[in-house]
Each structure stands twice: as C-alpha cells, then as structure tokens.
Structure P
Amino acid sequence: MRRGTDASSLSGWAAFVGPLALYVATLSPGVAFWDTGEMETVPYLLGIPHPTGFPLFVLGGWLFSHVFAIGAPAWRLSLFSALASAGSAWLLWSLVRSITGSALTGLFAAFAFAAGDTVWTRAVRAEVHDLALFCSALALVAADRAGRTGSSRALLLAALACGLGLATHPITAFAVPCVLILAWPALRKASIADGVRALAAALAPLVLYAYFLLRSGYIAAHRLDPNDDLGLSGSALFDDGSPSSWPAFWRYVTGAAFHPSASLPRIVSPDGLRRALALWHDVALREFSFDMLALAAIGLVYLLLRERRLGAGLALVLVASVAFAANYRVETDSNRYALPGLWTLVACAAFGAHWVVSGLVGGPSRWTGPLVAAILFVALWPNALGAFDDVRRTNAYNDASAIGSSIAAHSPDGTLFIATWNYATPLAYDDYIEHSFGSRRLITGWPPDYAVYFPLWRERFKHVYFVVSSKYDVHKLGKTVYLQGRWQFGEVR
C-alpha cells in the first residue's frame with residue numbers, strides 16, 4: 001500500500017482490518033473435531049500431520065502460536081488462519097482497485113468475499129486452505145502486476161508465492177497456469193538471470209518438505225513417538241506415516257495413499273463435468289445471491305473482451321479448482337477446495353458491476369465507485385446475514401472442548417482409548433497440549449484394525465476402550481459405556 005492517509009490507503013487498511021475483525025469476533029473458541037483439531041495440535045507440537053504435510057502451515061503455525069502467546073494454542077492457530085483469509089481479502093482489494101481504478105469498489109469486493117458462507121466458516125478455524133488461498137492470490141496479483149509493468153520484482157514475488165503455496169497445499173498447482181498466463185509479457189522479455197531467479201524463488205520453498213524427513217528421523221532416533229511402547233509407530237498428528245526413509249517420505253509428500261492423481265481423468269469425463277457443475281451450483285448459490293452471480297458473468301465477459309489475459313487466467317482458476325473439488329472423492333469437505341474459485345468469482349463480480357455502472361453513467365466518474373459499492377452491498381447483504389448464522393452454528397457443532405473432560409470423568413486412569421479420526425484429534429490436543437488426559441493413552445484409527453493387539457493390551461491396561469460415532473452399532477465390537485451427543489465410547493470385547 002502507498003504511504004499516507006489518503007482514501008485509497010484507508011480503504012486498503014479497511015479491506016484487511018475489517019474482515020479480520022469480523023473473523024476474530026466469530027473465531028472458533030477452542031479445539032474442534034476432525035482435521036481442524038489436527039491443525040490446532042500439530043503445528044504447536046511441531047508434529048507431522050496427514051499427507052501431504054503442509055509444511056508452511058505447520059512451521060508458520062508453530063512460530064505464530066509460540067510468539068503470539070495469547071489465548072489457548074487452538075485459538076491462536078485459528079487466528080493464524082483468520083489472518084491469511086483477511087490477507088486474501090486485501091489482495092482482492094488490490095486487484096480490483098488496479099483494474100477498475102476504484103479503491104471503494106475494491107473495498108466492497110473484499111467484504112463480499114470475506115463475508116461469504118464458505119469463506120467465513122473456514123476463516124474462523126485452523127484451516128490449511130486459508131493459507132494456500134493467500135499464497136495463490138498473492139501469486140495472481142503479483143503476476144498481473146508483472147505482466148502489466150514488466151517488473152522483475154513482481155515476477156520474482158509471483159514465483160515465490162507459487163512456491164510458498166505449493167509448500168502449503170498442492171491445490172496451489174491449479175493457480176500456476178494462471179500465473180504463467182498473467183506474467184507472460186514479463187516472462188517473454190525477462191533476461192536469463194531474471195528467469196533463473198524466478199525459478200529458484202519458486203523451487204526454494206519446496207525445501208520445507210524436508211522438515212518431515214528430518215523431524216520423523218529425529219522422532220524415531222529419540223523414540224519420541226508416544227505409541228512406540230505399544231508396538232506401533234507413525235502415530236497420527238505426532239509422526240503420521242513415519243516418513244523418515246526416502247520411500248516413506250515420497251509416499252507421504254505425494255499423498256499416494258489418497259490417490260489424488262486418480263481424480264484428474266475424472267475431471268474431463270462427462271460425469272466429472274456434471275459433478276463439477278453440480279458442486280459449483282451448490283457452492284455459488286450458498287455463497288452469493290443471483291445478483292452477484294449475474295454480475296460475475298458480466299465481469300467475466302468484460303475481462304475476456306477487454307483484459308483477455310486476466311479473463312482467461314481467472315476463468316482457468318475458477319474451473320480447475322471446482323472441477324478438482326467435485327471429483328476428488330476422498331475429500332469430505334470439498335467446498336474448501338473451491339476457495340480460489342470463489343475469490344476469482346468475486347473479482348469478476350466487482351469488474352462486472354464497475355462495467356455496468358460505467359456504461360450507465362457514461363464512463364468512470366466520481367459516482368462510479370459509490371454506485372458500484374451500493375450494488376455490491378445489496379448483492380452481499382442477504383447472504384452475509386445467513387453466513388453469520390451459519391458460522392455460529394458451525395462453531396457450536398464443531399466445538400470439541402468437552403470431549404476430553406467427559407471421557408476423563410467417565411473412565412479410570414490407565415485406560416487405553418482407540419479413537420476414530422473425528423474424535424482422536426481433539427483428544428490428542430487434550431493429551432499432548434493440555435495434558436488433561438491423565439495416565440490414559442490414545443491411539444488413532446478404526447478399532448477393529450487393532451484387534452490382533454487386544455489380548456496383549458488387556459494384560460497391560462485396566463480397560464481398552466473405543467471412541468466412535470454415536471450412530472455406529474457397536475454390538476459386534478463391544479458395549480457402550482458412555483454416549484454423549486455425536487460420539488460414544490465403550491469397552492472392546
């Protein structure tokens with residue numbers, strides 16, 4: 001941002017501080033179930049999460065959660081994600097202001113993005129995709145700047161942002177073709193030295209993946225895995241998959257166990273395209289009103305007519321992210337993969353509103369910005385109210401702060417628990433960070449998978465319990481001891 005206190009600078013600050021204030025006021029209060037609980041635990045411990053690892057989030061979250069020592073670690077890591085989402089809103093402001101010349105249009109575009117249901121509900125919890133989106137958005141904005149000005153510094157920043165994004169989540173790969181399209185004029189004119197520097201900047205962050213190889217080796221050498229003495233290794237959250245050897249490391253960072261490459265052929269199949277359209281229909285209608293979607297369609301047409309590189313690049317991000325999300329069948333929260341698409345859709349809506357208003361008033365004038373802002377506000381407001389209610393419901397539904405204390409109150413010390421993923425992550429937080437689990441032990445996984453160990457473990461522990469969904473019929477596994485809301489625990493036979 002430019003220095004000074006002019007209207008443009010103030011709107012830029014508002015585009016970041018406003019969404020951040022919105023997120024902080026509605027931030028997830030404590031540890032949550034599922035992947036969220038994992039991301040509230042692993043960075044603070046310097047652990048190893050599920051593949052592909054997300055090293056920038058783990059290492060950045062570790063640094064932030066220890067330097068910013070306010071509140072519980074779970075709250076700090078949710079704040080870490082909120083900062084990334086607010087940064088994405090600011091980058092949207094920057095892009096819209098650059099194209100339309102209106103800082104006010106950019107400001108309302110930032111709020112239209114930040115207050116969407118999918119964006120808001122993910123921004124208030126520890127979420128890897130928030131940081132991945134920030135890196136992708138930074139790469140797109142810098143690449144657009146490089147393509148327009150030929151700036152080697154902007155080209156270098158775009159390359160670095162791509163690398164940082166890939167060191168956060170592989171979903172950033174879908175932004176790389178758009179970055180190349182936007183930065184092509186600068187790339188074509190760049191010297192060999194500039195090209196080498198840009199390539200080095202893109203590849204350097206990938207070195208962060210070596211953290212998992214080194215950290216897992218350290219854990220193995222010093223026997224730090226809490227389940228080593230149970231005949232197990234590679235504990236989830238602590239040393240997931242034990243990527244301490246090169247073959248294990250390669251399987252880990254490529255996510256081979258989840259078969260992501262199998263989704264790529266589905267994207268271009270007729271069924272894959274139908275699934276993508278269905279998901280986009282569901283996500284877009286939940287996120288925005290028909291007015292906003294109509295403006296986005298107009299804006300995309302405008303870009304393809306007037307700003308072809310930007311239009312083609314944003315359309316590519318829009319299509320690719322949603323198509324992959326719809327066809328990656330392992331994912332249980334496909335909407336978060338659509339975050340880059342939602343960011344580009346709001347940008348298109350802002351361009352569309354600016355184009356329509358400029359046509360009605362006979363070109364850009366001092367009234368253009370306020371009129372565009374009013375249109376975006378009218379299109380945003382109904383869905384923002386619904387999103388606020390959804391954020392509160394989601395936070396309440398995902399709140400797992402009581403599960404550890406409930407288990408401690410209804411089980412004796414010296415009990416071994418085998419918990420499925422949803423419930424293991426908050427229990428691991430209670431065990432490894434809050435240290436409120438007592439002498440109870442925790443294993444993550446599907447209880448029947450460990451049946452061969454049950455006789456040995458029964459000799460060592462007072463009880464061997466399972467923690468599963470309350471909907472699961474456990475009569476073949478054992479008997480329920482305690483049932484509470486969504487989960488239950490019981491003793492295995």
Structure Q
Amino acid sequence: MPLDLKELVTTRLGENYDLHERHLNKTLVKVQRTIGFANIYARGEGAYLYDMDGQDYLDFLSGFGVFNIGRNHPVAQKAIRDILDMNLPNMVQMDSALMSGLLAEALTKRMAAQGAPHLDAVFLCNSGTEAVEGALKFAKCATGRPRILSLDNSYHGLSYGSLSVTGNNAFQEGFGPFLPGCDKVPMGDLERLEAELKRGDVAGFLVEPVQGKGVKFPKDDYFNNAQALCRKYGTLFMCDEVQTGLGRTGKWFAFEHWGLEPDVITLAKTLSAGYVPCGAIITRRAIYQKVFSRLDRCIVHSTTFGRNNLACAAGLAALTVLEDENLIENAARMGKLLEEKLLDLKVRYDIVGEVRVKGLMCGIEFAEPRSWMGKMGWKFVHQLDSSMFPQLIVTPLLTKHRILTQVAANNADIVKILPPLMIGEKEVERFTSSLESVLIELKSFPGPIWELGRNFLKAMRSEPAAVAR
C-alpha cells in the first residue's frame with residue numbers, strides 16, 4: 001500500500017503518548033502525564049498551539065527557542081516546497097553545493113552588518129551540540145592547546161564533548177568520566193579565570209552570553225574583561241549562541257549587548273526555521289584554515305547531513321523573516337514591556353524574587369514570601385522536594401491558562417519563558433495576567449496549588465523520575 005501520511009496522521013492522532021510509552025521514552029511520558037503536560041496538539045501557527053478541540057495554547061517555550069519566527073511560517077514552508085520542486089542534487093558529498101554556499105554567504109554578511117566582519121568562515125552542521133563539538137575541535141587545533149574553560153551553571157549540549165564542558169551536574173550524572181582538560185570557573189571571578197589562563201594551556205574559553213539554565217548573565221563588564229584576558233594569554237574567546245543567537249535577546253547576537261568580538265560563535269535552533277535541523281560554527285578564516293590546513297585534511301572535520309539543501313533553505317528563510325518582519329526589534333520592544341509588567345508583579349507579590357530579562361529570554365526567580373501563611377506553603381513544598389516549587393507555577397499556567405512555559409533549572413526556584421519573537425502586547429498581557437492569577441492562588445495555603453505539590457510527591461515516590469526538572 002502506498003504511504004498516505006495525511007490519512008495515517010488523521011486516523012492515529014491521539015495515540016501519541018501510548019506510542020511513546022511503548023516504543024520511545026516511557027519515563028518522559030510518565031513525567032508529562034504527572035505534571036499535566038500530556039496534551040494532544042493538532043496544529044501550530046505563529047505563537048500558538050491548538051489541541052484537537054481547537055483550543056489555543058500560548059507557546060511561551062517555542063521548542064526551547066527553535067521557533068523564533070513562529071510555527072509554520074509561510075515563508076519557510078514556501079522555501080522548502082521550492083527546494084523539493086526543483087529536484088536539486090542533494091548531499092553529493094564530493095561537490096560544493098550552491099545552497100550551502102548561499103547560506104554561508106548570508107551568515108557572514110549578517111555578521112559584518114552586526115559589527116563582526118572578522119567572523120567570515122562558516123562550517124554548517126545539524127544541531128547546537130554538534131556545533132559546540134566542532135568549535136571545541138577548532139579551538140584545540142588552531143591553538144595546539146589541550147584545555148577548554150567554561151562557566152559554572154553552563155549548558156552546551158548533551159553529546160560527549162559538549163557535556164564535558166557543561167557546568168551542570170544534573171545532566172552529567174551517570175555518564176562520566178568526561179573528557180580531560182575541561183574545567184569550569186565561576187561567572188564574575190576574573191581572578192580565577194586569569195589563574196587558569198596563565199597556565200598557557202587553555203585553547204578556548206566558552207561562554208553562553210545569557211545562560212539558558214536560569215537566564216543568568218553578568219550585570220557588569222565581566223565578559224569584556226574576560227575577553228581581554230583571553231587575548232592576553234592567547235586563548236580563543238568563544239560564544240555559544242545556540243539559544244541566544246538570531247534575535248532571542250533583542251539583538252541579532254547576544255554578544256552585541258557587551259560589544260564583544262568573539263573568535264568563534266555557534267548557532268542552531270532558529271536557523272532551522274522550525275523545520276529542518278541546522279547548525280553553524282562561524283569563526284575567523286585564520287582559525288578555520290588551521291583545521292583544514294592541507295589538501296589531505298580537506299574533510300578532517302565533516303558531517304554527512306550538515307550542508308543539505310532543505311536545511312540551508314530553512315536557514316535562508318529564517319534569516320529573511322527575521323529581517324523582513326523586524327522581529328529582532330519587536331523582541332526588544334516586547335521584552336521591555338514584559339520586564340516592566342513582571343517588575344510590577346515583583347513589587348506587589350513578595351514571592352517574586354528576581355526578574356532577569358534579555359529581549360524575549362526571561363527567567364523569573366521566586367523567593368520565600370514574608371507572610372506567615374506564605375512561609376508555611378513555601379516550607380511545605382520545599383520539604384517535600386527542594387526543586388518542586390517552580391513546577392507549581394508551570395503546571396497551572398498550562399492546565400488552567402493554556403500557556404506553555406518551563407522549569408528553568410535543577411534545584412532552583414526559576415520559571416523560564418522563551419516566546420516566539422513575533423508576539424505582541426496581547427500575548428504579553430495574557431501571560432502576565434495569567435501568572436498573576438497563579439500568584440493569587442498561591443496565597444491560599446492550604447489550597448489547590450499546594451495540594452498539587454503533594455500529588456507530585458506521590459508520583460515521584462512511585463516512579464523516581466516523575467517530576468520534570
């Protein structure tokens with residue numbers, strides 16, 4: 001029988017979680033059912049998901065930052081259809097294809113336009129973690145040095161090299177030992193950084209300009225001073241822009257907030273246009289050529305799918321939409337509005353601790369309230385589990401208000417949002433008013449939200465990994 005994909009999806013939509021439980025990650029399914037995230041989404045458009053009954057859900061997670069241009073953008077759809085219609089040769093491997101050349105050209109032009117013309121050589125790959133893996137190799141090869149420094153609390157991916165430079169133990173448990181020469185330093189501690197760089201064996205210092213886990217970034221000139229130290233000691237300064245790049249923070253690249261001049265950056269997520277995985281390493285030509293230094297080394301670092309036509313079409317479409325629709329400027333405006341409204345909530349609700357916003361990358365950190373009843377609820381939940389509280393925010397935001405958000409970090413009381421860059425005032429208002437409704441409910445102890453914590457604990461005891469972090 002010929003494959004009729006439309007018929008297959010139409011007849012089997014609704015079996016999603018049963019299929020995953022039987023054939024994929026049953027623990028993840030347990031988590032999704034426990035925390036109330038087991039929705040069946042039938043359609044996505046712009047900033048919204050729609051269930052089988054047509055109810056809308058405001059997507060303030062955007063696929064961990066993939067959907068900067070929104071879901072199912074018509075420009076991206078047309079680009080992919082056009083490529084398919086042309087029947088171009090794809091992944092010939094022993095040729096230099098047009099589409100990958102065009103995407104690389106577009107990326108270097110964008111770097112120049114944003115004040116980084118020195119980043120003029122591109123390596124295309126499939127994902128963020130693959131881009132980081134390649135960047136680590138480039139740094140070691142270009143400098144001849146064995147060590148990589150990164151920051152505490154960092155997240156750079158889950159493949160082996162990327163995980164080795166990730167400063168987050170929750171992702172590393174059970175997978176060690178890791179690659180040697182991968183050391184972490186605290187953000188803000190220039191003395192510690194210089195002590196490591198002085199050893200003269202550090203190939204690269206890898207940073208997220210805004211850390212994805214918790215949305216943390218320096219409030220001062222730490223990055224500028226760190227970059228200067230890297231120059232002083234011959235270490236490459238490297239920016240992981242997989243989540244922060246291409247408009248997420250209200251600028252094309254997050255390093256622009258500090259006027260930095262990185263030697264290497266990594267990109268992915270948004271470059272896919274939400275359709276075809278696409279990643280990139282962008283670096284100085286001199287660094288690039290240290291890797292591909294001889295004719296017999298022309299493919300010493302390569303990837304089978306990294307320059308495929310569909311991915312490159314998606315990347316070109318994403319860059320076009322970001323520019324033509326002024327989405328970076330919109331991200332800056334909506335981020336400012338969001339920050340103003342969240343700071344207003346902070347004034348009126350003492351359980352809101354710190355608000356950290358860069359463009360449309362936002363972390364809301366909660367703190368023990370001052371009222372006696374509030375303290376009782378806070379202590380109750382933290383005694384049950386030290387990192388359960390933010391789930392008590394995220395779950396009712398979805399189940400009662402149909403807004404998708406996430407817990408930002410392990411063992412931290414932080415909720416994170418990553419809205420698509422094309423949201424407007426309506427979406428900001430819906431989120432902040434819904435969050436306020438949840439905060440009002442939290443004032444009632446005991447009450448439904450606190451009881452939710454008890455139910456989560458029961459699920460955790462019956463299945464060790466039952467609550468998402």
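A value of 17.5 was computed for mean count of other Cβ atoms within 10 Å over residues 76-83; which of P, Q is the source structure?
Q
Tell me which of P, Q gives 83, 51, 50 when you compute Cα extents along the principal axes in Å.
For Cα extents along the principal axes in Å, the value 83, 51, 50 is produced by structure P.
Have a look at P, Q and say which one yields 28.4 for mean count of other Cβ atoms within 10 Å over residues 132-139, as calculated.
P
If helix-only ellipticity at 222 nm (-39500 (n - 2.57) for each DSSP H run of 4 or more, over all residues; to 500) comes out at -20500 when worked out from the coordinates, which of P, Q was used?
Going label by label, the one that fits is P.
None of the figures in this text is laboratory data; all of them are computed from the coordinates on show. Being a predicted model, the structure only gives us computed values, none of them experimental. Cβ atoms are built from the backbone, for glycine too; each structure is taken alone.
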